[in-house]
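For reference, the structures are reproduced in the following blocks.
Taken together, the values in this text are just the output of simple stated rules run on the coordinates, not laboratory data. Just so it is clear, the structure is predicted and the values come from calculations on it, not from any experiment. Cβ atoms are built from the backbone, for glycine too; each structure is taken alone.
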Structure 1
Amino acid sequence: MGQFVPVNVPLTPGDSKWDDDELMIVALYVAPGDHVKANEPLAEVETTKITLVIDSPLAGMIKKVTVNLHDMVVPGETLMTIDAARA
């Protein structure tokens, strides 16, 4: 049985606040079935002022990607799910 961990858009990028309510997915570096390491880049989101790389919180296998390139997302939205048991 897998241990599924969601990867979400951060509520804030570091110590600053998002300048927009919506962000665009400008890069996806993984697909379902890919194995990832902790801190490996998974995706990039962009506002009118910043681009933020979203890294993997842990090692595992990408179970599901719930967004597509150029989708608009909001802070807290789930981008993908990692199966930590398949590290």
Structure 2
Amino acid sequence: MKDKLIIYGAGHNCQYFLRAKVFSRPFEIIAIVDSNEAIQGNNVEGIPVSSPASIKTSVYDFILITPDKCEGIRDWLVSDGGVNPD
């Protein structure tokens, strides 16, 4: 069974990750989320970009944080995003 993955950040690192297709294990990418409202609703490599708030209602195994400047994202995920830090 594939692990379910949410990618946080729809920028160049996300696009590189998706194009590289070199994963150490099989993943099913169930969502890409980004806090930039201007790109929410667009697609990255055919995957729709949603609001980070959608994480609260998603069933997933892992979240991959892709932005270079990720300060605060982990804290937000734990405090407001409903993510278990373990």
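Check the numbers for mean count of other Cβ atoms within 10 Å over residues 41-48 across 1, 2 and tell me which is largest. Largest one: structure 1.
Here the criterion is distance in nm of label points 7 Å out along Cα→Cβ at positions 25 and 73, and among 1, 2 the highest value is seen for 2. For distance in nm of label points 7 Å out along Cα→Cβ at positions 9 and 65, the highest value in the series 1, 2 is held by structure 1. Calculating relative contact order in percent (Cα under 8 Å, 6 or more apart) for structures 1, 2 picks out 1 as the one with the greatest value.
Where does the value -5000 come from, among 1, 2, when helix-only ellipticity at 222 nm (-39500 (n - 2.57) for each DSSP H run of 4 or more, over all residues; to 500) is the thing being computed? Corresponding structure: 2.
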